[in-house]
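Quick heads-up: structures coming right below.
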Structure I
């Protein structure tokens, strides 16, 4: 694995050299004999020389952040999006194009993009609510008494809150890992249930001021007394990983001490499994279609921010199965959601497949990259 600064490398990772993502992609590349060049995100500034990436096959990982203040996270996210737009002008080929990563960061745009293509998603109530009182008014108007409030562009459950309000007695419950400290929202790794109206309103007012989407709280299927949803890594035309995230509460992210369950244990029937696969395939086609060319001439230059000039070969997908019907719905997508601990500490199949793909991409897709590959010899 090489970290020196030089261009025209066969496979390049833009990321944090010390992160698990970099370490295990590096291990996969080394095992397969694929040279991997690493560009540290900290070097990607206004003065960054885009020629470093000229002719490379590039994977973009997220930067590593330690900030817990949500207002600071918003500012940092803005800089990250700006850097992605800058990298989109590089003369290279991307595993996931910057435009696709940016769009999947935006929950509102992602939901609209998928819904317009007939893909079932969680129902959005509003992206214009700015205060807790406005939120409650919207809930009464829609007769929807359970919602999720999510910052429009954050990931990893940062700022996510699940809010319930009883239509008759007005009893309120808010589940979130956020806390208000000295008037600022802090992101923590501990989920809490808040019941005081004043405390709930204060927290929601601060959260909504960041710019949020509000979505209906769809009851999730349960297993052994706990609700669950699915985290799926879908890459190169097939499901590479699927795990159930199980929780006693409404927020299932695994870093909040929730439990991962093998999907095979859920006892899902073949019809449901096929529905899940079909939704994954349809979602993937919507993002990967720009990679569908089969000749070197068609593939040259697919690196811009326009959807016509580069798509996404790897999707991290969060899906829920509705309680009772088991109807799948896409909760959200992540253009960099491929870190699965069970996989990296096991066979490391996800990153091995990506390393093969990057190697083939560097030869204008001149190599087949495995099951479900969309690029042909």
Structure II
């Protein structure tokens, strides 16, 4: 059984160990040490990485009391190991922050943490009850007050008598010794992962998103430097938006609302003018005994239908008006007093995979084909 050094000292970064076995597999070398500080994938948290001598540790997992280290090269004898410390400390910050939040939610609302994932890019945890945006804001404030109070965090294995007396959170029934992580006056929880020793080391707790999930709520969170990177990224985006809107970051929301309203108004005006131009073009088209096939760059379905109606009586075969381009495809409306347009629709679906429908006089829909292909198909109809 591998001795778990991270149980005793979460801050241990470099250690020596004896290689007990190293087995070649298709994915690398599965190495078992007599002792390790590499935390395996467990409890929803991704594993530590680092080095065993000069072999890269790619993955770590538990197996019947042993901890398996997947390395890219074989190792043997007595080895020196070192963690990717920034990654480990980041996860200690995130996980301890999650305990603070879960302790607050449990004490205020009685909800249980029923899901947890801690990866390189995101931390999510799920509660089995709903929380409003206002409630989450207050929880976030309380969690950061706990951080600023620099509370003690301790991890220990209590004896059976003490364990029996503890009121602690646990997501599952645990057989054997129970490791307790206790945050002063905030939370007591069964947990196998490394944590910071003082809440001040978390730096900051920031909720980055939340959504209703399975009758409860899922929270996305960032702590410490991860939260700072998130803030910097969003600040950079806000600065760009503010510069474009000629405002400050603090009133960008009001300016953006005005921008949305003005954009909507301009779209309506542009759409009306575009429709008028297309209809004027239709009025200028001379009467013919053959087909009229038109292609427009930009028009909506209603404009296409109005254009076809405006051309009524000017064609002897089929009138079809398309809008779009060869890359994105086309929408269309088509009509005829000579051909059954339901049969034309069937042909378009069969030969060009068009999505369309209507009646025997007019059809409309969309088609993903090039302009010359469409034109050739309509020539063959007549």
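Where a number appears in this text, it was derived from the coordinates with a stated rule and is not lab data. Computed from a predicted model, the values in this text were never measured in an experiment. Cβ atoms are built from the backbone, for glycine too; each structure is taken alone.
For distance in nm of label points 7 Å out along Cα→Cβ at positions 284 and 356, the highest value in the series I, II is held by structure II. Figure out for me which of the structures I, II the number 0.50 belongs to, where FRET efficiency 1/(1 + (r/R0)^6) of positions 44 and 332 (r between Cβ atoms, R0 = 25 Å, to 0.05) was derived from the coordinates. Clearly, the read-out refers to I. Source structure of the calculated read-out (percent of Cα pairs over 32 Å apart, 59) within I, II: II.
Assuming -9000 is helix-only ellipticity at 222 nm (-39500 (n - 2.57) for each DSSP H run of 4 or more, over all residues; to 500) as calculated from a single structure, say which of I, II it is. Derived from the structure labelled I.
Each of I, II could give semi-axes √(5λ) of the Cα gyration tensor in Å, for residues 68-275 alone, but the derived value 28, 24, 17 comes from I.
Taking FRET efficiency 1/(1 + (r/R0)^6) of positions 76 and 124 (r between Cβ atoms, R0 = 35 Å, to 0.05) as the criterion, the top structure among I, II is I, with the largest value.
Relative contact order in percent (Cα under 8 Å, 6 or more apart) was computed and gave 20; which structure, I, II, did it come from? The read-out was computed on structure I.
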